[in-house]
Structure I
Amino acid sequence: MRIYATVDSIPEGRVSTYGRIAEEAGIARGARQVGAALRDLPGDRKIPWHRVINAAGKISHGSPAQAALQRRLLEREGVTMSEAGKVDLASYVWP
């Protein structure tokens with residue numbers, strides 16, 4: 001699937017947004033489709049889902065546990081977040 005291939009190409013320590021992934025994958029106005037694909041990601045797929053955030057630079061998971069996991073994974077890769085949980089897109093966004 002093009003979405004998974006695109007997400008898989010995000011380098012460690014960088015992030016992208018749902019909308020940018022959709023554009024890179026050739027899916028016009030497909031940000032929600034990207035979100036659904038990542039939500040339904042099979043457990044055996046080793047895709048760096050945690051590197052995808054919303055256009056405001058924030059984590060979009062509704063589950064506090066998933067949001068905390070995503071934040072830990074990003075911080076482990078060197079992505080810093082503000083106290084409010086916002087990533088500076090100018091510093092970390094890919095491409």
Structure II
Amino acid sequence: MTKAELVERMAKDAKITKKAAEAALDSFTMCVRDSLRRGKRVGLVGFGTFSVGRRAARNGRNPQTGETIKIKAAKVPRFKPGKVLKDAIR
């Protein structure tokens with residue numbers, strides 16, 4: 001599902017304009033991004049939890065040359081689905 005499709009579905013379900021739905025979605029994504037940037041978790045009961053994880057430094061390989069390269073440690077966004085979401089997919 002693309003952002004445009006999500007906005008359209010949100011507008012239809014909430015009976016609001018697409019512009020209002022897009023503003024709400026943009027606000028949600030900015031709030032999640034800003035919280036993760038500050039190192040805070042965002043939990044939505046029944047849906048899941050967004051958090052920041054750490055990926056250790058490791059050796060990789062350049063696919064074009066086959067040369068071994070060092071990949072730096074990094075912070076990465078994580079998402080852990082909640083029970084309700086998991087059960088809905090099963």
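Coordinate-derived values only; no laboratory data. This one's a predicted model, so the numbers in the text were calculated from it and none came from an experiment. Cβ atoms are built from the backbone, for glycine too; each structure is taken alone.
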Of the structures labelled I, II, which one yields 21 when relative contact order in percent (Cα under 8 Å, 6 or more apart) is computed from its coordinates?
II
Structure responsible for 62, with percent of Cα pairs over 19 Å apart calculated and labels I, II on offer
II
Using FRET efficiency 1/(1 + (r/R0)^6) of positions 26 and 58 (r between Cβ atoms, R0 = 41 Å, to 0.05) for the comparison, can you identify which of I, II gives the largest number?
I
Kindly point out which one of I, II the value 12.1 was derived from, the read-out being mean count of other Cβ atoms within 10 Å over residues 34-41.
II
helix-only ellipticity at 222 nm (-39500 (n - 2.57) for each DSSP H run of 4 or more, over all residues; to 500) gets -13500 when computed on, of labels I, II, structure II
Structure responsible for 1.00, with FRET efficiency 1/(1 + (r/R0)^6) of positions 50 and 66 (r between Cβ atoms, R0 = 25 Å, to 0.05) calculated and labels I, II on offer:
I
